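Here, each number is a calculation from the coordinates, and none is a lab measurement. What you see is a predicted model, and the numbers here were worked out from it, not measured in a lab. Cβ atoms are built from the backbone, for glycine too; each structure is taken alone.
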Structure P
């Protein structure tokens, strides 16, 4: 019997097939796909009234396994680690505080408008450009890793 390693995690239902395809590129085999929907209902008292409050979760739990005696497994793991360790870009907020604060300040001698324009030029644009550059760089690096991974198929 072959030795295997396994991993499981949750994904959004819309991303299920894309995640399966990606994992298969790293020689993982899908063991199980389980769609999970939970709904929690409870009553809350607000003043004299009672309200029914609902919260829900919807995700897919994917479980994969991979044989440990694959040829070039160390190289595949190295590429997988590189792929997964790429940094996530952090995009700035267009309005760092409530938009209502900016609207109220707009009536105080246009302070909100001037303050927001300064924020936009001095902080938002540079941070957004940096996040966009990271995203573009990650996309290029991911493509390079996947291209290199193809030689192990």
Structure Q
């Protein structure tokens, strides 16, 4: 059942961000070229958390362009990414394009990339998991349904 719910969520996310990409004209007249670099080690998580016992690949030529961000993200064993930058530097564009690229590569029943605006999370008032469930339910109403007493949004998060 969760596989079908994940697939429905993936389609909803794809529709949402495809529409947003059209509104922002991210492909008009050609894809916006956003460049990125790996953060300074002082800004990154402990390498043991990132690697999870596996090596992180070395950067490849062309890895710093927008078209490669989804592949680069998939190469990181922890599948975690934080995007930093000043206002207007392309963080949202990068997130939208990465999400859409990941959705294109996604196979049925697997994890769904979802964009969460972490600036809206207040850590002292709620746990990250509770906030993620709240945001998923607010953005994707069918995930408010329950199964076996568990909100579907929470079940998806728990399933990974």
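Side notes on the structure shown:
- Test item: FRET efficiency 1/(1 + (r/R0)^6) of positions 87 and 127 (r between Cβ atoms, R0 = 30 Å, to 0.05) calculated as 1.00, pick one of P, Q: P
- Structure responsible for 41, with percent of Cα pairs over 24 Å apart calculated and labels P, Q on offer: Q
- Structure responsible for 1.3, with distance in nm of label points 7 Å out along Cα→Cβ at positions 23 and 103 calculated and labels P, Q on offer: Q
- With respect to FRET efficiency 1/(1 + (r/R0)^6) of positions 15 and 95 (r between Cβ atoms, R0 = 30 Å, to 0.05), the largest value across structures P, Q is given by Q.
- In this comparison of P, Q, the computed figure 6.3 for distance in nm of label points 7 Å out along Cα→Cβ at positions 47 and 79 is attributed to P.
- Computed 2.3 for distance in nm of label points 7 Å out along Cα→Cβ at positions 39 and 143 - originating structure among P, Q: Q
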